[in-house]
Structure 1
Amino acid sequence: MVSGVCLSLRAQLGLKNHYGFIPDTVTILLEPGYKIGKSSPLLARITDKEIQALREKFGGVKEEKPKKIKR
């Protein structure tokens with residue numbers, strides 16, 4: 001299964017959807033002067049409010065620091 005980010009990036013680069021193998025050796029995929037298609041954001045913007053909601057939902061329980069005993 002291919003993610004939406006991969007599909008969008010492939011479309012912007014003009015690559016076919018079946019491209020995606022990991023080669024044994026690194027090669028130049030796009031030659032100098034290659035014309036890239038229309039660009040668009042790959043990921044959605046996450047607001048501070050959404051980040052806080054995710055922290056509250058998935059942040060777990062914070063441990064309290066042990067109290068120091070005075071001697």
Structure 2
Amino acid sequence: PKKAYAALSERCKCFLDVELSTGQMIDDVRLSVARDTEVHFYGRPPGAGSLPTPEELLLQIKKHYRTCA
């Protein structure tokens with residue numbers, strides 16, 4: 001979805017890349033957004049056995065929102 005990320009990065013200062021992995025897609029996201037757009041990562045290693053909870057995701061959003069606002 002390179003075009004979608006590029007279009008969104010015109011309006012967004014940062015992205016949170018959430019993966020069920022150790023970050024295999026983060027470089028692709030960084031390459032797809034504008035150069036001055038920050039990309040943060042939150043993920044679970046394979047075999048962790050659970051999805052991130054809504055509370056965990058909200059915590060990550062709040063954590064990075066402060067640096068991007």
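Please state which of the structures 1, 2 yields 3.3 when distance in nm of label points 7 Å out along Cα→Cβ at positions 22 and 38 is computed from it. So the calculation was done on 1. Hey, semi-axes √(5λ) of the Cα gyration tensor in Å derived from one of 1, 2 reads 22, 15, 9; which structure? Source structure for this number: 2. Of the structures labelled 1, 2, which one yields -13000 when helix-only ellipticity at 222 nm (-39500 (n - 2.57) for each DSSP H run of 4 or more, over all residues; to 500) is computed from its coordinates? Traced to structure 2. Given a value of -0.49, -0.81, -0.94, -1.18 for log10 I(q)/I(0) by the Debye sum over Cα atoms at q = 0.19, 0.26, 0.29, 0.35 Å⁻¹, for residues 6-45 alone, calculated from one of 1, 2, which structure does it belong to? Structure of origin is 2.
Where a number appears in this text, it was derived from the coordinates with a stated rule and is not lab data. These numbers come from a predicted model, not from an experiment. Cβ atoms are built from the backbone, for glycine too; each structure is taken alone.
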